[in-house]
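*Asks:* Following this line, the structures themselves.
Please treat every number below as a calculation from the coordinates, not as lab data. Everything numeric in this text was worked out from a predicted model, so none of it was measured. Cβ atoms are built from the backbone, for glycine too; each structure is taken alone.
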Structure P
Amino acid sequence: MTTNYPFDSLADSAIVYRALLGKHWIDEANLVLSFAYLLRTNEADLSVRIASVCSPEQCAAKFKNCYGVASLQVGQIRELGLDAVPDSASHALIVGLPHVKDDRDKAERWADLLAERSSIVWQPSQT
């Protein structure tokens, strides 16, 4: 996949974090749900943080409300035919996802597959 970003490509073994910004993105068994990987209307690509330069806590701290942070290996993203492309030293975009309004079946299928490959690595303390 050709990019216009000036940052080095991520290794397949690299880990990225997805901030879980909705309570409905996590189920009762603490599994990531597909909602976490559906593009929102204002998004062209899906925002993730690069784990080698950003801890799960730092990822969560970027948002007013964060209900968890999920990790995903870049190689698993690429196995699906998508890619994680760095656009800064600590941030990347999962590219290749369609919006639900453009192709609901494909958007939901990829979101399901990404969620299945994710694991929650941080949640706020319940104090």
Structure Q
Amino acid sequence: MKATEKDIEKNQGMSDAIKAARNALSGGIDYSNGAYFWDGADIKSNYKNHTKVKSGIHITDPAHNVYGISDSGKTKILYKTVKKKVDGHVKTVQEEVGRYSWVYESTAGVGGTIFWRYGRDWVTVTRAKEYR
């Protein structure tokens, strides 16, 4: 994110990413398969502390796993508090909203990059936007 135009030009990976994004946006092949996010080698070197790993990742195809990392998902259940009338009394109860096991799922692995999108279950349960 802090890279300058010169930094991007000097770095083959970053310049390739820019070319691929421009290609996809101009109607060409989308090598990321619809991803909105990506990671490089830092996902392996900083696995335990990586933000996406802590949120939960799922490799959807072994070909995407360019760093040999493992899934980090755990089933999470979201609840909402509601008031219900039971036997003439109002009680506060917890109702399940939904479940998800990871926030990010892989869409492609190209060179040294793993591409991600938000997991469908997470988007549905949290009512999130796919691109934020």
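*Asks:* For FRET efficiency 1/(1 + (r/R0)^6) of positions 19 and 75 (r between Cβ atoms, R0 = 25 Å, to 0.05), find whichever of P, Q sits highest and give me its label.
*Replies:* Working: P: 0.75; Q: 0.05.
Largest one: structure P.
*Asks:* If FRET efficiency 1/(1 + (r/R0)^6) of positions 11 and 27 (r between Cβ atoms, R0 = 30 Å, to 0.05) comes out at 0.50 when worked out from the coordinates, which of P, Q was used?
*Replies:* Of the structures listed, the value fits P.
*Asks:* Okay, next question. Of the structures P, Q, report the one carrying the highest value of mean projected area of the Cα convex hull in nm². Don't skip to the end; give the middle numbers.
*Replies:* On the way: P: 7.9; Q: 10.9.
Going through P, Q one by one, mean projected area of the Cα convex hull in nm² peaks for structure Q.
*Asks:* Among the shown structures P, Q, from which was the value 4.5 of distance in nm of label points 7 Å out along Cα→Cβ at positions 91 and 107 calculated?
*Replies:* Numbers: P: 2.2; Q: 4.5.
Going label by label, the one that fits is Q.
*Asks:* If you don't mind, another one. Identify which of structures P, Q gives the largest calculated value of relative contact order in percent (Cα under 8 Å, 6 or more apart).
*Replies:* Values: P: 35; Q: 25.
Of structures P, Q, the maximum of relative contact order in percent (Cα under 8 Å, 6 or more apart) occurs in P.
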